[in-house]
Structure P
Amino acid sequence: MIGLIGKKLGMSQVFGADGSLIPVTVIQTGPCRVVQKKTAQRDGYTALQLGFGVRKPQRANKPLLGHCKAAGAGPFTVLREFRVADVDNYEVGGELTIAQIFQAGELVDIVGRTKGRGFSGVIKRHGMSGFPGSHGTHEYFRHGGSIGNRSYPGRIFKGKRMAGQYGNDRMTALHLRVVEIRPESNLLLVRGSVPGARGGIVLIHKAVQG
């Protein structure tokens, strides 16, 4: 299913026709250019590779410059693939805009990468309560506590909630409704929150289910 690459600009709010306040996430969506077509005969599957954003030529290597030259533009900041069945309907170098793909009122799925919070303890990462602050507790307020078991099984089960990297995960927000489209400024306004920090790259496509 064809989609577009975008950049999350932040959250705002708009007013509906009945005067209700609607929280929205503003996404700069496209325009994207078709850089490459993947075919079943040559690649084993059909897909379109889209380019988004402008990168200075001196900040790109020669393979990337040559790869984007076929599209007649670039080099691009981001290259992403979208699995599409009917690739014959698109041409390399063609431009895809927000008005061609989306319309107000429909549901979309948005893929992004959550904020990375680094190595975090069990209280911040999993919401554990920690140890009492009195009654003889010393230097053990935010520890994870016991993680072991008896001699059987004699090991730690996989998936044990412990300290570790928190965030920086690929996440898909499902069934977000498109509130408004502004083609003149390539802005997509969707109701609700979108994973990632401001300025993060997201992939938007029409909702797969329901």
Structure Q
Amino acid sequence: MESLIQTIAIAALPVILAITLHEAAHGYAARHFGDPTAWQEGRITANPLKHIDPIGTILVPITILLLSTGGILFGWAKPVPVNFGRLRNPKRDMLWVAAAGPAANLAMLLFWATVMKLALLLPENFFTLPMAEMARVGMLVNLALMVLNLFPLPPLDGGRIAVSLLPSQAAWRFAKLERFGFPILLLLLFTGVLGALLMPVMGTVMGLVYFIFQFPV
């Protein structure tokens, strides 16, 4: 029980920041490009209560942990409302609004890597071990969220980026997959296909981070 409490205490901050700042970044980008909907609804905030979805943030990840034998931990937060019709150039600006979430996770990945580097450089003491473990969790969570959300399937961010880049007719047809997006993702997850596709990408990105920060392997 004590070990579980320690794990939650260490993981809570990086997980909450990864979820909330990802969603807040979408809202901030949408406001920048002309849609203030998320701002008007108070969603451009780091307050986790504004972003947590009871099913996607709590129930689905716990179920996956209990039933899955491995692969990608899957879940989602409450989507930030974006009215793409209010963007100044909806098709073009959709790309930047969608990319803002993974970009926030990339920034947090680098932040936690910096924390890890600091923990390794400091003389070992009572704080360095929990600091390093929190940084490790932060790096892994943000890496997973970034890579997963860039998967090119609506309604994930990668799907919206693909819709923005495709020619109009192809984009319209591809966007129609959105209503089937989550069932497809769950199927890919539990069959191991999602992990097989994303794990090599995650390994490459993490390897690059280790190289940049000169972490011991």
Given a value of 14, 21, 21, 17, 15, 10, 2 for P(r) over Cα pairs in 10 Å bins from 0, in percent, for residues 132-195 alone, point me to the structure among P, Q it was derived from.
P
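Consider the structures P, Q: one of them gives -22000 for helix-only ellipticity at 222 nm (-39500 (n - 2.57) for each DSSP H run of 4 or more, over all residues; to 500) as calculated from the coordinates. Say which.
Values: P: -2000; Q: -22000.
Of the options listed, only Q reproduces it.
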A value of 1.6 was computed for distance in nm of label points 7 Å out along Cα→Cβ at positions 156 and 180; which of P, Q is the source structure?
Q
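For the read-out Cα Rg over 2.2 N^0.38 Å, a value of 1.07 was computed from one structure; give its label from P, Q. Let's see the in-between values first.
Details: P: 1.37; Q: 1.07.
Computing Cα Rg over 2.2 N^0.38 Å on every structure in P, Q gives 1.07 only for Q.
As an exercise: FRET efficiency 1/(1 + (r/R0)^6) of positions 28 and 148 (r between Cβ atoms, R0 = 41 Å, to 0.05), calculated from one structure in P, Q, equals 1.00. Which structure is it?
Q
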By the measure relative contact order in percent (Cα under 8 Å, 6 or more apart), tell me the structure among P, Q with the highest figure.
P
Given 1.04 as the derived value for Rg/Rh (Cα atoms, Kirkwood Rh), for residues 44-163 alone, which of the supplied structures P, Q does it correspond to?
Q
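The numbers here are math on the coordinates, done by the rules we state, and not lab data. Predicted model only: the values in this text are computed from it and were never measured. Cβ atoms are built from the backbone, for glycine too; each structure is taken alone.
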